[in-house]
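Peer 1: Quick heads-up: structures coming right below.
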Structure 1
Amino acid sequence: MRVLFVASEAVPFAKTGGLADVIGALPRALMELGLEVRVLMPAYGPVKQGKIPLQVAAEDLEGRLGFQPLSFSVLAPAEGDHPFWFVERDEFFERSQLYGTPKGDYFDNLERFAFFCSTVPACCQAMGFRPEVIHCHDWQAALVPVYLRHRWRNTPLAHAKTLLTIHNLAYQGLFPKEKFPLLGLDWSLFTIDGLEFYDQINLLKGGIVFADAISTVSRGYSKEIQTPEFGYGLEGVLQSRAEALFGIVNGVDYRDWDPATDPLIPHHYTAEDLSGKVKNKMALMAAFNLDLRLANQPLFGIISRLADQKGFDLVAQVLPELMARDLPVVILGTGEEKYHRWLAQEAPKYPGKLGVKIAFDNALAHLIEAGADMFLMPSRYEPCGLNQLYSLKYGTVPVVRATGGLADTVAPVDVKQGTGTGFLFREYSAEAFIRAINEAVAAFRDRELWQKIMRNGMAQDWSWKASAREYLTLYERLLSG
């Protein structure tokens, strides 16, 4: 089976969030099942200046913006077995960031990604690849199902089936209706049954309406987005397509995330021998200049986008109590300016107890997973979440809100039975969050119980193999339909 992924980011080339991790890992897992997979993404500045050298694979190809033809080239890795192609047109993609700057999104994001989607037929023809399934990801690729139905009916792609995966429904690709001619579509598609959304263009909605199937990155999230609380105005459209909507949880690439082999942590350990975990805790406390006299206290780790979605308003409310009780916390991430300012104010108040680094730091992220005792994820909503899966593998017990993928992947602890893998709370409030933290702290004081909970998590298998098989089943269902 031949599958083309169309996506806007992927590790190790360019990343802003979890989408990149998925696109970096899922194609490989599918290839191990015998599928022929290619990934198409833009040739951003960071991609061309990255560590993996690229070479021109095809040039003088033709895409479109509206009805205007525009030329582009295809780049491919010059070494290694990366199944990637990159669309090169510098006016759109030769920029330092993927979607915008801290001041806001790029003004021409509709043009950039409408053009990107338009390049699919020419890329496939030039590279001699005729996909049976085109797997599109988020709003940046959501025009592909629309184009397949309305612009590409006389191309070799006409018989391909489309799957649109929604990684985060909050990001929909909303643009002024005045830009609609730039999509190269008839105005008859700018209706409530097409791409119109409160008198704006909604690219994600177009993909939802016209894709052969839609998936989200957990079963829980696939149900949540059909409700007003999590649907961001698209719950009605998603309800109308409920029979074609599936939830497949993301996986973890244990080649990168395994405390027994992780090259980015100072001390390896396993479920059978947890002594390295304690040494990593000492290394983590030293990295953040925490008071080593607090080493017997549970150490809380947070690696996150600093945003409302991730529950940082709850973190702000519970932090003073954790500090008053000498419960150390380390926080790593970047995000909304208000949380950058808040953390800059808070960190000096609690020397030796609160460690903060506002940055993306992969090596430090691995050390936090290996050295923390507990991982906090009080998300307002969470399509899938990856850090709770990393935490389970590293014996770092998650304390999470029971939403979306977090509820799907973290089993509630029963302290009497010694079962479960983490501590969950349902109500979105500081009171519910601190109750879950208190339950975890009480369990931590019982060393035997705590090690049982750690080992329960470390025994879980959230590798990509199971998820890849579910995607394969969904592809087969599409092709037989």
Structure 2
Amino acid sequence: MKQTGQSFNRFVSQCVSDTLDGLRDGLSHFSGPSRAAVIFCLAPDSPIFICDPQNLLRGHETKFRSLYLEADHWRGKVDFDPDKSRFAYIHLEKNLQLAGLISHGGRSASVFYQMWFTEHHPDICSVGPTERWLEHTALRLSHDIANGCDLYTGISGTFLREYATHAIRDQIIDEMNLYLGWDAHIRVYPVLDAILGISKTREEGAWPRGELVFVEPRFLPRMVFLARFSKSEQPRLDNLKHVRKLLLSVEHSDHKLVSDGNAIIGISDGKLPIFSIRACFFGGHGFLKVNQDTLCSFEGGTFKSTTRRAKLIQVEEALLESDLSPSEGNLLFRIIAEMVHNAEQRKFGCTLVIDLNPEPVSISGQALETPLDLGKEDLLALAKSLSKVDGAVHIGADRHLHGFACLLDGRAISGEDRARGARYNSALRFSAEHAHIIVIVVSSDRPVSVIQNGVDVNSQCSWNPVDSCNFIPETLQHWIDASES
């Protein structure tokens, strides 16, 4: 039965809202708090709409005006069978490469044009899985619109919430097809299940370490093995406990366990073939790689997009805004980054006081007769060790270590967080009372806080969570005009 314009609009809004809500919830679990938005047009001669409930796309108005309102090449004809029984076909639209955003979309018989967006987190391993996530989102919306309100189930949002493993699998398949063609024999889902299962399997109380490599069976005869297991004795991949025990043989070495996706073939330290899937275990976490490129990390039985290394963007920006020259700021940033990443890797908490004053402030602690020049590798290594001692290390704008085991004191301020430890709250108090100071707090469980003027700049957020998932799209023209009025 033909729908009225009003009921049709309500149906489209419901589809977009459910899809958008599931997408941002799923991405938030995969990459940390994430926003999502969509620009779409239902038919070649229809208005173009936007749904951006958390202002993800603000700041890109000029680009969108140029792309969608002042130009109409995106409305170019795409041949689709008018019979919506073929709605499974979608013509993909690639990432628009907008600063700070990841985007992907498509065209279909039911939705003429759609482009989905989310933010490009600075600590993401690869944009590939997120692009595949957005690509599938476009397909789900096309299916829902094609089915119509009578057959609408609302399942797309629920499915997108749990899409992380599927997105990683889709990205691996795309790269596998690029290198191997369509006749590859590795089944990716069992490989991913095994990686997560092994990552959660302890051996004598210890988490797994070492590298497990998955190789296309036809390349195995060309590989050099240190030890190859007889075919009748090759451990099955789904025997997680056995595989976990075998990982002990490649711990803390360049050796690798090699699997064909079904069983463990042997141990190799030779050159890998043109395509391989690599699981690198580092105790409580690990990284999944395709060839040499890191695709994602994993921890606690789930895949994550994070590199697990603080990007320290706020520190970099503060140094750029300081009186230091760009070259001086870059050298100081490299020292800071090395010390922070060392603490992250070795899993200990520490505090770095970056003092950008012409004369370093006086801090109670272990002073040094001669400050250490951190431009020298041996002294930087010493500073990394000193950062383990209780208290803060004091680094000046001159790239010298002026003290360690420093006590940070100050009066109580309103921004303190009693859920955090003394190290964090002391840094808030100290930075509130001293100008031109950056305090970096590394917690032993990995979060890194960058504090200036009594404020944790990492925790500042320019957008608020949206409780409701009932969003009303508006025309792109109205959205742009509202930002300019």
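Peer 1: In terms of Kirkwood radius over Cα pairs in Å, which of structures 1, 2 is highest?
Peer 2: Structure 2 comes out on top.
Peer 1: From which structure (1, 2) was distance in nm of label points 7 Å out along Cα→Cβ at positions 239 and 439 calculated, if the value obtained is 3.2?
Peer 2: 1
Peer 1: Related question: Suppose Cα extents along the principal axes in Å, for residues 207-286 alone works out to 33, 26, 19; of 1, 2, which structure was it derived from?
Peer 2: Derived from the structure labelled 2.
Peer 1: Given a computed value of 0.05 for FRET efficiency 1/(1 + (r/R0)^6) of positions 263 and 455 (r between Cβ atoms, R0 = 30 Å, to 0.05), which structure among 1, 2 does it belong to?
Peer 2: Structure 2 accounts for this read-out.
Peer 1: Still on this structure, please answer the following. Which of 1, 2 yields 2.7 for distance in nm of label points 7 Å out along Cα→Cβ at positions 111 and 383, as computed?
Peer 2: Among 1, 2, the structure yielding 2.7 for distance in nm of label points 7 Å out along Cα→Cβ at positions 111 and 383 is 1.
Peer 1: Given a computed value of 15, 11, 9 for semi-axes √(5λ) of the Cα gyration tensor in Å, for residues 375-414 alone, which structure among 1, 2 does it belong to?
Peer 2: It was calculated from structure 1.
Peer 1: Assign the value 3.0, calculated as distance in nm of label points 7 Å out along Cα→Cβ at positions 159 and 191, to the correct structure from 1, 2.
Peer 2: 1
Every read-out reported here was derived from the displayed coordinates using simple, explicitly stated rules and does not represent laboratory data. Computed from a predicted structure; not experimentally measured. Cβ atoms are built from the backbone, for glycine too; each structure is taken alone.
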